[in-house]
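Just so it is clear, none of the values below were taken in a lab; they were calculated from the coordinates. The structure presented is a predicted model; accordingly, all values stated were derived computationally and were not measured. Cβ atoms are built from the backbone, for glycine too; each structure is taken alone.
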Structure P
């Protein structure tokens, strides 16, 4: 048990109370807090109003869907009731898991992402177990009582470089969640690498966790970044200006340092933040080529039509549809847009050419006739 100093003179009184450094060191630290200097945390505010990105100390109450906590180094640590963990408040939008928002006050809430997101769970997918219950103890603060927030530890980016555009940028969207976006990013990186093109892989939106970044790294990307590197625990409920800033800063950080930047946009085309980015002229100007990951032919055709209305041209289809040769055959029968399967990206010499052809004009969808 750690004893925190409670008594201070009136001249020293600021928000919160002192917290023992050993108590912070003993807590399991989550992935999303990896850029935070925990040595800055000398106080804890038990009555703070939670805000997105604030770092808090919490206690595990009951294990549910998330049995382990992802640490900064990627190890997934087992958790036990009573364990203290260091997490960040954030929102979550995951059609196959949780819909959750930053709670209104300290106390009972849930761990809604293994990367370390504390939130109030509002709803969940029918196949998802009840969320892991935690109790937030307080927001970690500096000596002056100001709350510690991820935004203050954002990766420094040369603002003068953020508007330059030297690397070729390939954006990978999905018709919906679990369409195969992350796998597609990795396969694209490998395909480009085989042609001696250097790459960076960047996740622009989503919920803080390391899984996708580790995959990017494993497939050979020279640099990997995501929105947590610029101070966001998640991107749910951000406005257009904030999403544009994330895009500018992350792409700007690697632009000109590699030949190609492959960016992943989380969730599906109809998700709020995804639509906001697609309707942003600044985002459009950043993108050279768009690839759509999809699980089936109808999703591919619907996704292409949706993107076409917004002025985007699909360079290629890919994703989970690769798993079904019959689906691939159906799609190729009704669309002239290339379908790049996992095998194509692994073996076809023309795959990089297709990916790098950019947003050129495309013919309309072919009519599907009945013999």
Structure Q
């Protein structure tokens, strides 16, 4: 390896593992269509010079189609690279994570340090990484420069990943969020406002508030305090020790939510849902829990709007809204009863129907500065 890995003395008690030393070998994946189509321009204007001045040589790879990055990292000789960095929205990192875990050598591949530079309209993980650094909130190009600086520092930390089982699709992995209801609707239905950049989510929120939907379903979870570790579900890749097959009854230590009418269900494993939305202020990179939020039916439009305004500073939990519930879990199962709806994983649409998820603490590696 061209980067010498220097262990962090505190790594036994911290998510920080080691720091890279120069020189390095970095693959930088850029999606030229992300956000407002400005990712390549931002690279040329800011990131290229930043990396060169910091002595971080890199190879630029421009993605050409959906799942290009997934296919590339699934087949690549990863020994040629010390890190894989994406410059896009969160969707490109979703491809990379799943591509790595689809490899026969997934156990070694997922230890490849990953990095992110915000270049899309949804830059939630980049905002989370910036937040964990202790810096004050910044947006747009300032967030890009902050993440570029953290990337150049080369500190590598553990990062939680979440496995998700769908009813008829292969298991997938997530690094950020799982959403059903209001949040998923806004995320996907606001695509038509992509030209507005990050403001698309604000517009989408107002549109969806005007016609609030209620979703029927069953939500169950394993509280973080009750997690055990008995292998129950055997699958290729990282084993799921807390889950039974979707068509089997849940173990007795799971909690079944009594309400069946929801405005939204949101599972977060990092702090930010968007650049300006701190959905899970208590979350850290590898706390080993899923921060589960749900909003029960009956909330007024004005109260829901106040929740999202408070979320800009991570203050929504402190509003004591009687319709909002937040709990920390190790695993969950969601069974939608409404015939139509949208479910997203890391902002990407997945199969609509029953699903279950389990957190894998510290499975990934991420450059955090």
Structure R
């Protein structure tokens, strides 16, 4: 799908690709990087293990991290429900930049697509719907690369994982206006058992305002305590998951919560939290970027993994070996970043929330 066609199918016209006056600090260095990106050569940005630009201003000392801290009440809500929402990650100007890059990502050459671990212009199982899904944008464009170093994201993720962490991978999920497809109910870790231990975290960030009408995310509160359930599909029947739920879970399932968010805001959820999103029937697109993080000591668990074909384009992940290559950069070192402030930062109880819910 071309850049032009995506703008039309999204119902956004062509305003997405018009040049805007963006008030991002030090925007010129970002534009210089974009000139390289727009050239014919393809550069794997995974070689950069730190921000490439000042798109996301970084704290200069431990004290400056405090402004991004989640409150104890938010930590408790995450522990009890398996998710927490309404956390601002980006300004409108930063969202505009990523949406411009997203348009470019819909018209990549073969070499550029090769940097993605997964790239489907339409993954929907319904021929009348469209669901764009890609994994690996951080390796291709500078804005998506630097997003994973957003201080608001990194502070929250550190608190919700309870320790230092690495990037696992990112994702893009885009539903055009009027005919956007579903993302069926699932638990993230059901697709990630090729790693261990189960100590991951998902951050969903809206690139558009997300509402019930345009296919926002839904969560099942408390479902992170259900244990690991079988895979029932990612882009097809929304009711398929009911076939693997017991009677008590089916009752709780009906209490699903809509994750309506303004663009630039995020939700975080546990790797066992049941979540999904319905069709987009509205006149607005619903685009989102997802950052998946993992414990900094995560190991490969690929021996005997039954879906190895799905990992063909992923970086090497060998059994019992630390995932610490350039494709899994360390995003936050609590001791280094926070120093003496670290002991005052509220965090989840790792044993209670991850170790005691371990699924493999």
One of P, Q, R was used to calculate relative contact order in percent (Cα under 8 Å, 6 or more apart), yielding 21; that structure is Q
If FRET efficiency 1/(1 + (r/R0)^6) of positions 189 and 245 (r between Cβ atoms, R0 = 25 Å, to 0.05) computes to 0.50, which of P, Q, R did it come from?
P
Among P, Q, R, structure where mean projected area of the Cα convex hull in nm², for residues 141-332 alone as derived comes to 11.5:
P
